[in-house]
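Enquirer: What follows is a set of structures to go through.
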Structure P
Amino acid sequence: MVGKFKDFVQVSRFKIQLASLPHATLGVFMAVSKFEELVTPLTGAYVILTFLLITYSCHINCLYDVDVDLKYKRYLAEAVLRLGRPFMWKLIAADTLLAGLILLYIAFSGRWVTAILGAAGMVLAWIYSSPPLRVKARGAVSFIPVLVGLYSFPILGGWFLFRDDLTVEIVLFTLFYAMMNEGITFVNTAEDYREDLDEGITTLAHVIGIRNLLVLAAFLTVCGSTGATVLLLKHSYHMDRFVFAAVAVLSIFVSIAIGIRMLGGSLAPDPEKEAKLLGPKMGPWFMVVRYPLFLGALLMVV
């Protein structure tokens with residue numbers, strides 16, 4: 001039983017999920033003006049939904065990436081094989097059922113846009129990993145489901161949980177936040193370059209090369225973090241909470257350090273080897289760029 005639980009933790013990518021609370025809350029924090037507005041069952045339901053959708057995405061990806069992961073990320077593939085494919089399908093079915101129930105609750109609470117975005121995110125997660133579309137193998141567009149479904153929709157969904165309008169500010173914040181996260185995710189794409197190539201999977205790393213991808217990753221990470229922070233500060237200024245939200249500035253300094261490390265990898269004699277070294281840093285990097293934004297946004301509304 002303990003062994004099966006450990007395998008479940010692996011295929012659910014628990015280490016990455018530790019960095020995912022900002023996904024569920026940043027849009028919500030941007031939408032309200034005071035903390036008391038957050039104290040509602042809808043907020044709790046949305047946080048649970050966000051983690052469920054991430055778990056659902058991870059389970060699908062691990063199931064369909066077994067052959068790729070056996071070549072390098074054996075711990076993921078072996079966890080799937082120990083659990084068994086039938087059990088993985090049961091997990092996916094449970095994820096879908098629970099998420100569907102929460103989506104219905106949100107929809108019938110009158111927050112239809114949030115429910116639609118959540119459902120659309122599930123569709124994008126499915127077509128990203130599973131055949132016949134398997135968008136992750138389709139070169140120049142392979143990153144779009146992650147950029148949109150995983151990094152954009154959760155922010156907008158949180159916003160529409162409390163608001164009915166769509167402002168330029170939240171659109172830009174979502175764009176920059178997604179850029180920042182996709183930049184770090186590109187390190188994982190570069191890390192899997194050889195294994196994906198061997199399995200006939202074409203990602204952006206194969207289209208533009210590892211060096212260029214790492215340069216792009218650095219640009220997106222730094223620009224995304226800077227843009228998201230500036231917009232958060234602008235938003236907090238109107239709420240007279242500027243000093244508290246200034247905590248988010250830490251995200252910029254951290255992202256610059258990460259960007260420099262990515263650029264160093266792009267300039268290395270063997271960028272493929274460097275990408276293997278950078279890949280395991282993805283989880284910790286998510287933590288250190290997301291949580292300053294989260295803390296700044298939280299302090300903004302308390």
Structure Q
Amino acid sequence: MTSLGILGWNEDAQAVFRALSGLEGAQVALVGTCQLPDEQTQEALNTRFVDNPALVLNSDAVQAIYISSGACRRCNLVTRALQAGKHVLLAPPLALDAAEAAALLDQASAAGLVLGQTAEWQGDPALDMARRQFRAGLFGEARLYQCTVLDSGSSCDWRLLAARELDLFYRLTGLRASGVAVRSLAGAAGAAVAALTVAYGDGALGNYVIGSGVAGADRQPLSRLLIASGGQLDLAGEPQAVRAQSAEDAPGGAWRPLSYVGARRGLEGTLAAFLRQVEASDHRLDRDGLLEAPRILGAALRALAAGSTEMQPL
């Protein structure tokens with residue numbers, strides 16, 4: 001049985017709590033949050049809530065911690081959790097700067113601790129199939145990646161949304177960014193929208209429009225389209241593909257769903273994989289993959305702070 005602590009009690013933390021409740025071999029021992037739920041809610045959840053994060057970080061009853069705090073505070077909390085000998089799980093990115101992310105990876109590796117992320121496409125059979133087919137050359141070389149993600153939640157951080165999408169492209173193609181340009185797009189009622197253009201190896205470009213607090217965004221279609229020299233991959237919803245040349249599984253010019261075996265991975269599957277790593281003391285890390293989003297975001301945020309819309313080399 002793996003005992004976990006949770007820091008924060010926002011929507012993401014509550015989703016993690018619910019998913020862990022459905023997993024065998026896992027229990028939530030402590031939740032640390034500055035705004036404690038009422039006693040009736042705590043009793044219904046059968047979990048102890050505390051208003052001091054140190055009580056979770058230093059608890060002997062906790063082996064691993066999910067950290068849901070805002071991106072600007074997470075780095076310190078991750079450092080403290082690793083110092084306390086806890087395995088750590090959080091949403092991408094590890095940090096908003098490559099140097100900070102590298103320091104966390106070094107710390108986790110030296111301590112023999114698991115440092116995991118909740119990106120659900122890690123181990124997702126559909127996206128694994130897309131990755132294998134792309135890297136086998138069935139679609140040629142990447143040319144353009146178009147991604148739009150708009151969220152209506154005002155508490156959602158656009159930087160976290162961007163990190164997930166940057167991470168997905170890297171896992172799909174293996175291409176590292178060579179430069180990034182960013183523009184901040186003014187939004188109504190406190191919306192935060194950023195447009196990132198990322199230059200990749202082999203001449204590929206990625207266009208990412210990422211926004212949070214966007215009114216009506218729940219009705220906006222999410223787009224993830226990879227245009228390659230020999231076809232296209234549509235990764236919004238159930239993955240589908242079209243190839244320029246006919247193949248055994250699809251005629252040229254015809255969109256077809258990608259065939260894969262197994263259920264799509266959701267949050268519960270991601271948490272189960274993290275728990276297996278903890279139980280097996282498997283602290284191997286994909287260092288390049290975990291550093292890619294912080295590399296890009298760090299440069300983009302520095303450009304925003306400087307008011308520059310020029311391409312920043314990486």
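Since every read-out is calculated from the coordinates, none of them should be taken as a lab result. Fair warning: this is a prediction, and the values are worked out from it, not measured in the lab. Cβ atoms are built from the backbone, for glycine too; each structure is taken alone.
Enquirer: Say we calculate FRET efficiency 1/(1 + (r/R0)^6) of positions 35 and 235 (r between Cβ atoms, R0 = 30 Å, to 0.05) for every structure; which of P, Q gives the highest result?
Expert: Details: P: 1.00; Q: 0.25.
The maximum falls on structure P.
Enquirer: Another question about this same structure. With Cα Rg over 2.2 N^0.38 Å computed per structure, which member of P, Q shows the largest figure? Each step should come with its number before you reach the end.
Expert: Details: P: 0.98; Q: 1.03.
Of structures P, Q, the maximum of Cα Rg over 2.2 N^0.38 Å occurs in Q.
Enquirer: Turning to a different aspect of this structure: Hey, helix-only ellipticity at 222 nm (-39500 (n - 2.57) for each DSSP H run of 4 or more, over all residues; to 500) derived from one of P, Q reads -24000; which structure?
Expert: Working: P: -24000; Q: -11000.
It was calculated from structure P.
Enquirer: Taking distance in nm of label points 7 Å out along Cα→Cβ at positions 19 and 203 from the coordinates of each of P, Q, which one would give 3.9?
Expert: Values: P: 1.4; Q: 3.9.
Checking each candidate, the match is Q.
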